[in-house]
Structure 1
Amino acid sequence: MNKGHIWPAWARILQGRRPLLSIEVTRECPLRCPGCYAYDGEHLATVGSLRNLSDLRGDALVKGVLDLVHRLRPIHVSIVGGEPLVRYRELSVLLPVLSQMGLEVQLVTSAVRPIPAAWRNLRNINLSVSVDGLQPEHDKRRAPATYDRILKHIEGHRIRVHCVVTRHQLQRSGYLKEFAAFWSKRDEVLKIWFSLYTPQHGERSEERLTPEDRNRAVAELMELRSLFPKVDAPQAVLAGFLKPPQTPEECLFAQTTTCVSADLSTRITPCQLGGRPVCTECGCIASAGLAGVGQKKLAGMFSLADIFSISASIGKKVSRAA
């Protein structure tokens, strides 16, 4: 959510609505990426993994998504999965409609298959391609969505590259710099985004960052944004990485986003990560960005987070009274 969305979002919250919507449009994905939260056994609470859920396709999926949008009236929609390009035919119907509605849409993909050329001219449709580090590590983790496929499939498009920083990347000096340098040279790339790896409770993995890793990552990102203009790491995001919300109730992103899974009815809680994320180690770029923005004060008195919290309370009362 960019700065231009703050006041429309506030109006939605006063109406008892959440201004952001995240939809897992399919349970299917040809990848088997280590650490993928969607296929964790606790992603959907009692339902379990995303793969355990039934999903929709064809006209039923198109109608279901549009019904959600008309009912919830978000200002921003994130389309995730699974792999959304599995449903490229349905998305080729949906995306022009959402664009005509004036909604800001972010589609998160691995670029494992060609991205339809017709999507290039759609307004407010933003493509975010997930890349897990440099080619050797990425290709091992994300085959068949290899570097070669990504580079072929993004030709002619304008994309954001999104990388989740894990511990092994920080073990090699200059790794993130090399990554930023490679993607900065690509004409297709508008921006390069970095998140930090967010673990689940009870997780013991080599990807989990230590507090020292987190500090180092933020320091490196601060340097990278001065070296590579395409690295989009605002101070608000970096501040949010260093001081993430301690609980879902304190997280503006969790509190302003409705997250729906592939049957278009099952809610994902406490945020789009599902399961039991360790909020104190959250590295979600959206959560960090809103956390940083939320600390800004109006007239030197109240923070935006305070205003959103008060507005949400008012909105809930308005909604119950309606």
Structure 2
Amino acid sequence: MLLSAQKEWVKEENCPTIACHASTVLALENGEVLAAWFGGTAEGKDDVDIFVARRIGALWYPPQRITADPALPHWNPVLFRAADGGVILCFKVGRKIAHWKTWFVRSEDLGATWSAPAELVPGDDSGGRGPVKNKPIRLSDGSLLAPASSEQPDWLAFTDLSRDDGRTWTRQPIIPAPKLKSGRQIAMIQPTLWESAPGQVHALLRTNKSRIYRSDSADGGKSWCEAYPTALKNPNSGIDLTRLSDGRIFLAHNPCGRSWGERTPLVLSVSEDEGETWREMLTLERRRIPGEEFSYPAVTNDGCVLHITYTWNRKKIAYWQIQVDG
């Protein structure tokens, strides 16, 4: 299944930040690749902005800085394509996660230049709209479904639906979470989505219960079943997946079974039965010294070529290009 795998660094000496985290990746039809992340002195500091870099040929070019508010921290960029060919970059802005607002910029020239930042849902104060970490998917009916979550006040996962290619969004119902004996719900955030058949949508979710949970929708994300645990371990860390046209799903994740455990190793797993079972295919990173972190992967594909970015020890953004059979 694995034909080739090549690792590179996105963020090197040409990026003027001490720390970086939460990358996103997008493959373009001209062979270029875009990556974005947030960077500054440390996560949550007021000097944290969004950076976007282009890979042309085999070379990553110096990143551009995007700032919606120079007095507030920026978080969690998400890249995706509009149906008209434009590139949209969403990101969060705010000092407290519970009070995030979602902003976006748009490029009409494949990431060479970007529009002025604007709010994705003007005036919304619900803790963030649109994609929270992972990319939206385009459903079989042409609409966009964004995996979303909020932490106001509890961790709640939901989806946001756009029928006009990202210009407006309609918040969908919360993905139901199981209740604990205390009566509180299991905390779930940062879904990653796929559609297995028209209207049949599925979500894997980060939780604080040492497992990735799953929920399913039979109506295009308008309603969801109560989330249930999978066999996939999760140390309360971000995950992401991409589905190929042949039905194979590739998931990047940390298979550690302790809540708030170490974010290592980072592996790529594959499912050939719509996420019912998984097998590890490739270890992307493994801890060599105590305290190392390899986390918050982003995954997309261009045919049978996978593109993966992730945080490397909060100091660099790593990129893998992986060719699988097909």
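What follows draws every value from the coordinates through simple rules; no lab data is involved. As the structure is a computational prediction, the values presented were derived from the model and not from experiment. Cβ atoms are built from the backbone, for glycine too; each structure is taken alone.
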Item checked: At a computed 15 (relative contact order in percent (Cα under 8 Å, 6 or more apart)), which of 1, 2 -> 2
Check: The value 3.9 for distance in nm of label points 7 Å out along Cα→Cβ at positions 88 and 216 was derived from one model only; which of 1, 2 is it?
Finding: 1
Item checked: For 0 (helix-only ellipticity at 222 nm (-39500 (n - 2.57) for each DSSP H run of 4 or more, over all residues; to 500), calculated) the corresponding structure among 1, 2 -> 2
Check: Which of 1, 2 yields 28, 25, 20 for semi-axes √(5λ) of the Cα gyration tensor in Å, as computed?
Finding: 1
Notebook entry, point to check: With mean count of other Cβ atoms within 10 Å over residues 104-111 computed per structure, which member of 1, 2 shows the largest figure?
Noted result: 1
